[in-house]
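Take a look at the structures below.
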Structure 1
Amino acid sequence: MPGRRPNRKPRIRFAASLFLFLSLCLTTPALAQTDSKTIDLKVHPAPDFGADGVWLDQGSPAPHHISGYHGRVLLIDFWEYTCINCIRDFGVVKRWYGKYHQYGLDVVGVHYGEFAIGFNVETVRAAAQRFRLPWPVVADQKGSTWKAFASDGWPNRYLVDPQGNIVMKVFGESGNRELESKIREELVAAHPELAQEITKIAPDPDENTFKPECGVTTQETFVGEIYGRSAVEDMAGHHTGDEADFQPPHSPPDGAVMLVGRWRVERDGVFSDGHGAAAELRYHARSLYAVLSLKNDSPKTDKPIRVNLFQDGSPLPKDSGGADVKFDAKGAFLDVTSSRMYYVVRSPAFSAHLISMQPEAPGLGLNSFTFGNNCQLADIP
């Protein structure tokens with residue numbers, strides 16, 4: 001799905017319904033259809049950034065108020081550091097920043113967490129550095145900026161004109177072509193003397209990474225009860241706060257998780273509470289990502305937890321290992337050193353599998369699993 005929305009069933013597939021045509025000739029071909037739930041063209045004054053946010057400036061100080069960007073075109077990117085949709089989208093925004101920053105485009109990232117692990121400022125700082133974000137980031141710890149902008153998911157991007165008005169909101173990974181065209185339009189309007197230079201810049205190619213021929217993956221899988229439901233198939237009436245020994249009655253169906261051994265159920269996920277614990281997930285996709293956390297939440301721990309990985313009953317093959325997977329004489333494994341999203345599987349082809357994760361020590365948290373298709377291979381910004 002194109003993005004993640006909290007407090008509702010996530011990942012709603014959008015049908016195309018809105019034609020957007022921009023009048024300026026910016027060497028951009030005719031625009032594709034988009035969805036009114038994805039793009040919002042209402043023009044209204046942008047609220048200010050919340051005063052209680054923690055700014056993670058790197059390099060020269062950046063303005064911490066909307067008024068400081070007047071005269072510039074500002075793209076505000078609401079993101080979440082475990083969200084694969086946001087992570088894939090960083091590559092797009094980085095290209096725009098590289099092409100248009102010299103002509104008056106600024107970007108500010110607003111981080112608002114989905115899980116409890118997303119409200120550790122140092123964890124957010126480490127994520128911004130890991131993703132090499134070249135723009136200022138504010139950690140919206142209390143959600144004041146999120147609420148002021150009425151943001152409802154990740155990634156959510158708001159384009160602010162030089163007068164301080166929001167002129168476009170785009171939710172999710174879709175709508176990039178329309179958003180880039182609007183950026184170019186606003187830059188030309190603000191700097192007509194640079195119109196010729198801007199129009200010579202090639203826009204990004206039109207890409208739809210959710211078209212059916214890319215492959216339709218398993219839906220995002222939440223392990224805890226964060227949205228009032230859990231993907232754990234053998235929960236057996238257990239709820240947040242319970243500790244139990246799980247005995248799976250059968251193999252999990254697609255999109256479901258089976259637990260083995262002792263686990264503690266929490267709102268954001270489940271934590272292994274004993275040796276011999278394991279979790280199985282059945283899915284179909286090209287890529288598999290897992291949000292994993294540690295009891296002692298910090299940007300990095302000196303005592304990583306080794307998680308052994310098995311696919312369809314055998315060690316995960318080397319040609320299917322994601323970017324975070326390591327291999328030794330015992331087979332494939334993850335070193336979980338911090339609470340974040342891990343790249344677990346990159347299969348040679350779109351396929352269905354049963355993945356088993358077996359931590360060698362207690363204290364591993366499973367939060368969620370997300371997936372990628374054949375058109376979403378550019379997942380490391």
Structure 2
Amino acid sequence: MARIKKLAPNQEDLMAVVRDDWLDFIFKNDDQVMDITAAKNGVAFLYGLANLKSPRVIIYDSPMACQRGVYDQGHGQVYGQVSDQVRGQVYGQLGDQVYDQVRDQVSNQVYDQVSNQVSDQVSNQVYDQICDQIRSQVYDQIRDQKLKYFTPARRDVLWDAGWLSFYDYFNRLGVINHAGLNKYLAYARSGVFYSIFRKDFAILCNRPMYINRDENNRLHGDGKPAILWRDGWSQYFLHGVRVPADYALTPAGKLDPKLALTEKNADIQRELIRKIGPERVLTEAGAKELDDWEDPNTGFKYRLMEMAIGDNIQRRYLYFQHASMPGIFYTKPVPPETKKAFHGRAWILSLVEREELDHITIGKEAEIIANFPTRVS
């Protein structure tokens with residue numbers, strides 16, 4: 001096959017086909033379950049790459065169940081981890097070989113074009129927004145329960161979809177036909193969504209019942225889990241932000257607006273305000289506007305509000321719009337000594353100390369304004 005220096009129109013069209021096929025396989029095939037035979041064959045192949053005998057394969061229906069499953073096999077005391085061995089051979093015997101084959105057959109321009117249009121887009125939606133979120137929540141919950149966390153094998157469709165979709169494109173194009181890669185593609189497409197590899201057994205996770213996302217491809221479930229696993233384990237997100245179950249499940253009209261004011265995590269607070277509605281948060285909390293200010297550098301408006309929280313404790317908050325997300329608002333607590341909206345903004349930016357708020361002079365105000373950033377990210 002002659003070296004490809006530039007993609008033909010039909011070859012360019014194939015990039016979208018391959019990209020969408022991988023994304024649809026992960027996000028839209030809710031009625032499918034793992035192909036157990038293909039998954040077991042894939043595990044045997046992967047262990048064989050590392051010169052390990054084929055292990056017992058145990059299948060669970062959520063990543064949390066996979067972690068607990070290691071304990072069911074003997075608390076992980078006598079079973080060594082082999083994930084690094086297997087992963088090293090996958091990259092050494094498969095990754096390096098197919099990389100060299102593709103590099104020999106296509107120009108840098110074609111290589112970069114396929115990387116940008118296929119693997120980068122798949123990776124951004126699958127690894128960055130889904131895979132990493134799943135693994136971090138499993139880790140946090142295992143640690144919260146004072147249990148030992150077992151490092152995942154990172155040999156599953158969520159972890160590998162980015163680079164596999166890249167080589168799958170060239171596979172379909174006829175540039176490569178690598179027997180080992182074909183076996184690994186079959187394993188990934190069997191529907192393994194999480195894995196833990198030990199010396200004598202491999203634990204695999206079935207695909208979830210569904211993965212729900214918003215219009216920007218972020219994990220999102222208002223009134224339901226964003227990810228529902230087959231054993232009932234659920235993960236809750238609002239516009240890509242992990243939240244407690246009740247924040248996601250409770251209808252907006254039944255959420256206490258004061259939750260948004262007492263929430264300490266800025267991302268969760270933002271999503272609570274978005275869900276409840278900023279005006280309702282202020283109205284139902286009995287907020288009274290004390291001052292407003294428009295930043296001359298950015299044009300953003302800030303309102304200093306006072307309201308009662310808890311046992312009629314008076315609190316002051318700075319209310320302002322998110323800089324890069326129109327229509328999304330924050331309420332940030334400021335010291336009770338804050339008398340003007342831009343004083344509160346200065347305190348949040350550490351341009352003034354709390355003990356200064358009671359006696360800010362005109363000269364100090366001019367200095368503060370001069371030090372405000374010219375743009376807000």
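Computed from the coordinates by the stated procedures, all read-outs in this text should not be read as laboratory data. The shown structure was predicted, so the numbers you read here are calculated from the model rather than taken from an experiment. Cβ atoms are built from the backbone, for glycine too; each structure is taken alone.
helix-only ellipticity at 222 nm (-39500 (n - 2.57) for each DSSP H run of 4 or more, over all residues; to 500) was computed and gave -12000; which structure, 1, 2, did it come from? Matching structure: 2. In this comparison of 1, 2, the computed figure 68, 44, 38 for Cα extents along the principal axes in Å is attributed to 1. When mean count of other Cβ atoms within 10 Å over residues 185-192 is computed for each of 1, 2, the one that comes out at 18.0 is 1. Each of structures 1, 2 was scored by FRET efficiency 1/(1 + (r/R0)^6) of positions 81 and 217 (r between Cβ atoms, R0 = 35 Å, to 0.05); the highest score is held by 1. Calculated for structures 1, 2, distance in nm of label points 7 Å out along Cα→Cβ at positions 65 and 273 is largest in 1.
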